[in-house]
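Q: Structures are listed in the sections that come next.
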Structure I
């Protein structure tokens, strides 16, 4: 099994867990975004919001 196969396996496992617990995943993504906003003083909040949406879309939790 190559490195990319291992990465794909991890991504697939993450998607499975996200499908089982979408509310918890969304809360975690939101918390990480909040921390990023706090650390940067809100300077990149639009980019953080975009990243949060992209993560939720990639995991299918929104």
Structure II
């Protein structure tokens, strides 16, 4: 799994590097490299943490 993705916890805000139009998402869960994120514009998406390095957002 991507090193940074392993640090993601529920409640943290992230962006998908390949889907900027999804907006900011909130991590729902991070279990075994499968990260569930609820994006403002796309809704709930399950992401393979081995394939996609999500970008943390610290300013909301």
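Q: Work out the source of 44 here, i.e. which of I, II gives that when relative contact order in percent (Cα under 8 Å, 6 or more apart) is computed.
A: I
Q: Could you tell me which structure in I, II was used to calculate volume of the Cα convex hull per residue in Å³ as 84?
A: The read-out was computed on structure I.
Q: Separate question: Given -28000 as the derived value for helix-only ellipticity at 222 nm (-39500 (n - 2.57) for each DSSP H run of 4 or more, over all residues; to 500), which of the supplied structures I, II does it correspond to?
A: It must be structure I, since only it matches.
Q: Thinking only about distance in nm of label points 7 Å out along Cα→Cβ at positions 23 and 39, which of I, II has the largest value?
A: Comparing I, II, the top value of distance in nm of label points 7 Å out along Cα→Cβ at positions 23 and 39 belongs to I.
Q: Turning to a different aspect of this structure: Name the one structure among I, II that distance in nm of label points 7 Å out along Cα→Cβ at positions 7 and 47 of 1.5 was derived from.
A: Checking each candidate, the match is II.
Bear in mind that the values in this text are calculations on the coordinates, not laboratory data. Since we're looking at a predicted model, the values are computed, not measured. Cβ atoms are built from the backbone, for glycine too; each structure is taken alone.
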